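Trainee: Listed after this line are the structures, all set down as structure tokens.
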Structure I
Amino acid sequence: MKHMLHVKAALFSLAGLLFSSGAALAQTHAADGVIRTDEYGPSNSYQYSTSDGKWFMTWDNTNLYVAVSDSRYNSPTVIYLDLNPLNIVNGGTNADGTTAGFNNYDGTNGTLPFRGDAVIYFKGGYNEYRLSNGVNDWGPQTANSLATDFGGGNVREIIIPWTSLGISGKPAAFNWLGYAINDKSLRIDGLYEVTTPSPSENYTGVQKGNIPFVRYFTVPNINVVGSAFARNSYTQVGPPATDFGALSVYDFTLNDPSTTVNRANGGGDWNIAGNLKVQAGTLYLGTSVNKVTVNGNLIVSNGGILQAGNAQLTVAGNFDIKGSFDTNNTQSTLTLVPGGDSINVPNNSFSLNSLSLINGTRRILNNNLEIKSLLSILNNSVLVTGRSTDTNRNNNVTLTGGTNGAPARLDERLGGYLLGSVSASNNANATNTTYNFGGIGLTLTSNTLNTPGLVSVRRITGQTYNSVDGKKSVSRQYEVNSGNNTNLSVELQFNYYDNTNGFPSELNSATESMLSFFKASKLDGPYEKIVTPASAANPGGNVVVVNGLTTLTGFYTLSDGNQPLPVELASFTGQYANNSVLLNWTTASEKNNKGFGVERRVGEGSNWQPVAFVAGKSANGAAYKYVDVAAPQGTVYYRLRQEDNDGTTAYSPVVAVVVAGQVGGATLALSPVPTADVLTISGFGDGKHTAEVYDLRGRRVLTQEISDAQSTLQVSALPSGVYLVRVQGAGSAQKGKFVKL
């Protein structure tokens, strides 16, 4: 018995839940001209009032149920349905439906705001429906097949089976509008009158030839029963609209290349709960600073023009511009709030006066963008400059157009962050003047009259690169290009973020007090520490300063300037003697050291080339040397590439050696060049000499003692290539090159 009581209690609880949810109850509908209790939702709440009457609408999987009350008994009712809504509701082709109202229902017709699929007409004693015929018109009527009743009073009801409208079941979504027609016999002028429009903003009054139906109701999800009147949308049809006042709609659509919509100056705010779409035509938001708020996407297609004027524009969805978006007015602003995920702008130059991201907004920029006044990223918002598909590099935000020749400004606060690439330029032509390049985190001061001139700076965040000794950089770099790049004396201040104040840390575990400037000739490095002048780190201010740079152009980053090599290198030197470069280095300790690769390059802009590999010797440290007999003339740079047994590598500091021309009075002559087998050597003087042949990697491949003033070397066994010959005697050494065929 106790068990049965629990079962009954559970059943009563379930019944209470069902009856508390009106949408969960199956109602009985009847086209009898009587609106019964809960027939159109709980307490018949699925209703919409106009100045002339009320509309009721609901549906189930089988039928659409409509009632109109407070209208005259003989007043016909017209309903247009768009059962397969397009993204641009009146776009597409005639195969998607018709944009022309039926001509004529009691003297009325018009232009629809969407592609209509079905029209229903009903009055006392008669009903019909028609389907679009694919040529922007309507097919033949199907008469008196629908259940209707006027009940002998002021209520008209109709039941419309979904299957009668050319679809197999209820649609996923639909748009609709309706109106009633007062009989002409009730008017002195004998004309029909449009009344009780739904939505109520549509035309009311005496019949006319082509009514511009601009309003309609949107049902984006048919599973939400009771939403028939929740979303009042607008499509501009008919003549251009001037002095357009305040507006509150769900979707706004402009799709007529010959039409312009002008918002009135001081005409009130626009609130668009869904999407603003300019497919074709011109939307001018005017000189009014009233707000325009779009809670969905803002879309300007190829044929559309949106002139922002002075509008204060806020967008929660995607900002998608393929057509023209004009922000020439300096008061116009665009604010992005959470909701969307992208900023899509044209491939060519696209500019905004002012852009703000607030309240945790995250957007990906899918092309380059120019900011003329202010880019503000606040409250943990993030602007990501995504990868460009045509250049395979980060898109870029360019700050331009500021006052007095300065660029626009970047404002990152309260955790707001630009992740990717942002650039700015300044004319740095004044001494002892600081330039901050729009606040992107690098400042420059010139200490001499020889100033850098026009300087462009690009900040890149989110990437890390290696220094020459294998250290990881912070995840911020600056590309600097200077109009004048010689004989400078410049101070640079490099700002970075740690994890304070809500900002993402860019340190990559580096010790802030050890941060130093590093420089490279290309973005992906490798980066070399700037030894002279030395860097000064200020961890409390999140800044590192270097003062006294004589050149400026290049890529800069920060890294730990005191991190030891995997092998503790005590010294590394190089000197030129006897037509060769002698490299000496010593280690204080070694652990799992496989050895050292010797690398060289000529000039600062050339690539590093491997020369030789010297195996490691002792865990307790050792002394090493290498003689580069093939060193080219000029300033030659050397570094060691230390390699552990597990493959880990690190690089030594760089040493520079000036290699002069060969010494001695005699001239070394080689013939024939090129040769396939025998090389004749002459011009090296009397006495015993040693001839050594090296390949271009500095490896000795042949040695022969010679004493005559002219001798020959057998080189037929050597692989084809370029070789260097070094002939050394008492107090002299000479070099020459030949080609082996």
Structure II
Amino acid sequence: MNRRTILQILTSVPLLNIFVRNGFTRQQASSAPRAERSSSMIHLGTHYEYPFGGGYLGKTPWRSRSPSDWKRDIASIRQTGFDVFRMRIGFDSKLDEVEQLLNIAGEMNIKVHYGFATFYAPDWFTQRYPDSRVVTAKGEVLGNARDTRWPRACIEHPAYRELWRNVVEESARRFKDHPAILGWDIHNEPFNVCYNDLCKRLFREHLQQKYRNVEKANEAWGTTHKTLDECAQPPHEPVSHWGSGTGGLFGGAGPSSSPTTTRSILHSHWGAWRQFQADRMSDFLNEGMDLIHKHVTDRHVTYNVAWNLDRGADWWNTRQCDMPAKSAYYGSDAYSTGRYAEMAFLAAINPGKELWALETLGGPPSKAWNVNLWTGKNLEIEMWSLLGNGAKAVIQYKWEPILAENETLMYATVDVDSDNTEKRARMQQAIHRTRELQSFLRPAKLLSPQIRFYFPRRHYTEAVLSYPGFPDGAWIKKLGGWYALLTHAGYRVAFLCYPETGLPQEQIIFIPFSEFLDENEWSRLESFTSQGGRVILQISTEGIEAARKVAEKLGLSVEEVEARARGWMVDGWVLTKKDGKNAGAAYINRVAVSGAKGIDVLARYYDNNRPALITQREGRWLISTFDVGHSYNWTLRKELRQAIASWIRSVGLEPKIKVEGIDEDYRPMVEVNALEHDGKLLLICCNRSPYQWELTVRVDKYAPASVKFGPFEARQVFTRR
């Protein structure tokens, strides 16, 4: 469709009116230096993203109003040490003003990450196209006047899609060679949960194409629908394990089939619906990246993930990005380490690619985050933590506070009336330190993993759709708890997302979701063990059928799956080791098992003497009858961590990172990461505790290193082989 036709259809659209103006010309572009797709530096930045509106519904709620304001702000951003800022334009943006900002950035020698805030459809659009408005699972219609919740308009609506395409492509066409642009991101934290009539119609067309008739759909799902029209009504049952569901505004929908039955969630009404909307979102994102790549050939193009399949976003689609990027809101406390499981998972989906933290906390949030104040020390620690976990860029959210509408006065590094804040001053010092280490940090790699989380595509899909919810879904808690436990014990952990490449014999394989193993996978694990491999496996605690399915493979009998006594998250069952000492506690659910010869019980439940932790296969398999990850996530108890680590050492695997000189009760508050390059090792140590520590850190094949730091500080120490 040409521009004249677009203007005829979408009259009075601010952004479309500027498409006919002259912009950054080809003559200018041809003389501009070409940017490298793969950067040679660690990028540290902030969000300076809505100087032109970006979808807010009243007066632009930013203190910046003119190019002179932009020059002032960018000068301050640059003086802080940031080398990039992330900008996102909206439907109300004017590309002439965008060009002014890009030119100012170029003059001041700072790069721009060019993004889009097109998830905010303006009032004029939702009023002109009321059928475009998003409908939640609860039936609530978004997009009313002054309703700032997003997304306001459905990505499937033809008029929205056409408007969006023109915003994206005109940006790429006009600025494809602008030397200030470092890279592009097509969308921020995408998700797709929409129950409007258009989505239902498209779902019905999808079902018609896939199943042809209602009988085949019923056969696939185990349902008794009368017509395909009935099938096309998305499930609304508030059924979800752990009492969550998708939660929040879009909650109320959950799986109508679950691992408590023998039918896979993938072959259910709920699974079909969520996978359909995730696939549609992937198509949308890929189309956007293609539109940019049509014009841009020398900069990376990506999008920034946060949500998952239960919210209609498939992380496996990030393989289409030039490099994966993620929001990293992991707090600054003893639980932060476990939250990095998400980053490790995204990295494993995209082997060999850089990982960027495109959005992380840059200032004080609200009480909803259980954090009211966010100091410069928090900013410094979490920046170093991200770098220590392998991120090659850290971009904080955000530079200046919003003055009205959403997130008023939250998250900002500077204040309304002054840039002279403690947060900015602390970041200035921290960034200076990273520049000193720049030549090492850029090529440095994480230590090779010792333990792999078995989490291929099918297990991911099954787990997210069976146990939905963010950030409290059971699948996230389980993975995060195990990741924290093993990392606190000094082991290097990574995910195994492509097991078809083989199971590494020298590493331990952890199976977080044993209920999803198929016959071929069970056979491969047995073969792996027979050749000396070691396995950690949890019997499913999500229901009696799932537990029995797994236990049968282990030669065990399941008598019951017992839920926590009063339904309180603080209720649990104490564990006792063979020597009578404590091994921590189990929470949520537990499985009562019996039978099987040749097992060794490492820990029992104190109240009923049933097995809690056992070994099989000549001690090569560690099996738990409770959710270790979720249990550790509740309390971070050293006794449970030590019980698991003791077995790992007994099968010949010592931790790569040994930390001496800290009280083990507080080990979760001290994070120690290691990056290596060219025979040198950099220890990145983050102290989130209120105590001073003098540590000795020993890493396999490297000389011991001494680390001394005070409360809420980060230290970087080199050592050699």
Structure III
Amino acid sequence: MHTGFGVPPLYVAIDDAGWKRPAAIERKSPARLKTSDNGADYVIITHRNFCAAAERLAAWRAEDDRFGTPLVTRVADVEDIYDEFSGGLLDPMAIRSFVNYAVDNWDPAPVFILLMGDGSYDYKNNLGLSDANWIPAFQDGASMYDEWYVRIEGGDELPDLAIGRLPVGSTKEAEAVVDKLISYDRNPEIGLWQARALLVADDIVNPATHQDESFFVRDAEQMASDFLPQDLAVSKLYFGRFPLQGRTKPSAREAFVRRFNEGALILTYIGHGNPETLTHEQIFVLTRDIDGIDNGGRLPLVYTAASQVGVFDDPSRQSIPEVFVNKPDGGAIGFISATRVGIHHSNMILAKEFHEIMYNSDDDRVAVGLALMAAKQRVTLSPGDRTNVQRYSLLGDPAQILNRPLLSVQIEAPDSLQARQEVRFAGRVQDASGDAITDFSGQALVQAFDSSVRSVVEGNPWEQPGVPIFRSLARVEGGVFAGVFRVPRDISYRESEGSMSAYVWNEGTQTAFGSVRGIAIGGVEQGLTPGNNGPTVALAFDGAAGGGAFRDGDFVSSRPRLTALIEDEDGINITGAIGHEIELQIDGELFKVTDSYTSQNGGYKTGLLDYEIAELDPGSHQLRLKVWDNLNNSSQVEATIRVAEASVPSLTSVIFHPNPMQDQGHFTYTLATPAHAVSIKVFTLSGRLVDELKGGELPGYNQVSWEPPSALANGTYLYHIQATTEDGFGFEATSAVQVVR
């Protein structure tokens, strides 16, 4: 073995036992990646373990024509790429060479590259922690980034294609993530979240440096005014508004998890972070808080302008983006974050450019990966800033298009409002060209908001969004809707930036959103004779057992849903003004539930409070609900609810009314727990069956109407009620009814 010029050669001698032998010999057919008859816009590079899931996703992208001609797709096994471009050896350059070859020779040439498989910096598994380096993460000194795989033109440090990664580590994860992606497109969860942008900002305190970091709030405010989509409802969550308790902010953590679960189309975070934690005050800690993430299909695209949140190549731990993207029953549809340490200045340069391209370009259906690619290409940066920007990677599908409402809503409303005024509004659904859609039938959630308020958080000015003053469901027929509301007394009287919005949907997947801004709100309408009576409140639980009736002391489930019918001639106050909130008290613990109230039928006099109560222990519980109307008259109701022991189901209060009966009556009974099935049988005294009915199955009071068969003779009859639970346990009761005609 020659070691260099002027150095004597070295020789190594070994016997037959010293030769390594292959562990296995496998026959493989060439994948023919190096042929010009290939072509694909969208290429998934994956490991053979995930090929079945990759093929399903590729098939969906090749079928999806919602926004034009579907993509031409191809799945490539990374082992085949190694075989044809690196002699069978694991080598990141083989992947880049394949991409380069495909761009130069395939027709169509790739535009989107999706890496399906997690990666690790520990290529040789020296730590013994790497399950497998499914798709290697490219390492460049202190940096790691996927965009290197698509730097194929010009010899520069810019990505030339849209690239993303699904960081799956098992077949089960791969199948679940593909299910989530396809469901997001094909069967989106309908809701106001599709028209909401959530902007989150860190506070100004850095306990490590003790420096003032007001730039987080300042940049968030600029993001809201200049870069977030103006056709969406922007919701702000600034952690500087929450009190510090010791070293943490528990109320900020609760607010973040709650807002996340409510859902948003996009979530943009500006602040500090690491792979497992957001903010120094631990607003979100992955291991502590992930079980609280319960957003179902309300999946945001998350963008974190923060350092090293997206370190996905560490085999010793999972990062927040990995867990959120891989989470099968919630989390995020995609996650853009820095894979190594970053600097706030360059973090924001890229963030602003990405948001401008993604949400404010002429095309409002930009694929996420294309927006990130274009943002990196367009920004002008110093070498140091370029190093930081290249570390931002997308965990998600680069061809993903977000679930923004496809249609718009034009709202007609007065341009100025006064307290106590009754206001009429109307709206219509229209397409992208502004033409009315006259065959649209569905529902509209209409909201009116008080004027936004210039306020201060930790010494920094910010625009505090106006509080809701009206919220109602309205029926949409022929593409139009209309309604009326009363402006509450509790407005800010700022007379500047009030607004209205409407989110519209039908039984399919069509949705629309629109808003009107610049409504002046101030002054008081004269001539209204104010009432002195508070709202009337009728309680019901769990979908209104027994047709809506609730009696004090009834049984409810251990997680009851309160559905209170609330009525008032002047409407219900939903501003959340201090002292005028809708408050629910359970065993002395107070819950503010104003956001759970919605008026009905486009009006303001009748509405429903729909609120799921947290798990209750068996036994009796005292409940109190206090409500205010728009003229600040209040009322409250109190009730006792009971939760049965889970192991002791019971059937009580079995009564027929009236008894004796003539032509019609009711079987009534109380269930301590939900039943799987309830049957009611009526017999003669000799035991002959004369009628059979299906009973109500909900916990609490149940009422079932009965009309005796016309041929049934007068006399006494036995009735038998039997209820069974999901596990087959049965409980029953027998009594008698007299028929006298």
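Trainee: Work out Kirkwood radius over Cα pairs in Å for each of structures I, II, III, then name the structure with the largest result.
Mentor: Details: I: 33.2; II: 27.1; III: 29.9.
Structure I gives the largest value of Kirkwood radius over Cα pairs in Å among I, II, III.
Trainee: Moving on. helix-only ellipticity at 222 nm (-39500 (n - 2.57) for each DSSP H run of 4 or more, over all residues; to 500) was computed and gave -1000; which structure, I, II, III, did it come from? Walk me through the intermediate numbers first.
Mentor: On the way: I: -1000; II: -9500; III: -5000.
Label of the source structure: I.
Values in this text are rule-based calculations from the coordinates and carry no lab data. What you see is a predicted model; the values in this text were computed from it and never measured.
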